[in-house]
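What follows is a set of structures for review.
Read-outs: derived from the displayed coordinates by stated rules, not from any lab. Only a predicted model underlies this, so the values are computations on that prediction, with no experimental measurement involved. Cβ atoms are built from the backbone, for glycine too; each structure is taken alone.
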Structure P
Amino acid sequence: MTAYSDRVREAVTSGRKIEAIKLLREETGMGLKEAKHAVEELERSLGLPPAKTGCSGLIALIGLVLAGLLIYRYFAA
């Protein structure tokens, strides 16, 4: 188990995951993958929800807009 500094814990609890990973790497010399997994484990141990990543919401929004435009053009013609 990794011992986390107050700076890393504060960054995680504030939702600044990337900063926490960077700090952990600087403090411990860990690689990127190991630091990312360690920060994610800290998030789980603190009961924090996982950070949402990806662009599925944006893709869904674009799809809805395009569908709306197609429907509008179909009925407006």
Structure Q
Amino acid sequence: MEANINAGLAITLLGMGIVFCFIALLALAIHLLARFKGQELVPTTESPDQLMAVIGAALHTHRSLRRRVERRDVT
């Protein structure tokens, strides 16, 4: 009975150690990415008309790519 408890504790500690290491690496990666972040992806526009044009172009591209994928699935 004591052997089962020891085995359970060993497995528990191993699992907790793996999760702790994963979370520590994830926090480190987020910290490094925040430090070395590049340009923001938000377009800088001077007027609302330019912003509407950018949004319209993005929607047009998305819809045309989606239609292309749907056509491949049908054939």
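Structure above, values below:
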{"read-out": "Structure (P, Q) behind the derived value 76 of percent of Cα pairs over 16 Å apart", "value": "Q"}
{"read-out": "At a computed 0.55 (FRET efficiency 1/(1 + (r/R0)^6) of positions 4 and 20 (r between Cβ atoms, R0 = 25 Å, to 0.05)), which of P, Q", "value": "Q"}
{"read-out": "Origin of the derived value -29500 (helix-only ellipticity at 222 nm (-39500 (n - 2.57) for each DSSP H run of 4 or more, over all residues; to 500); candidates P, Q)", "value": "Q"}
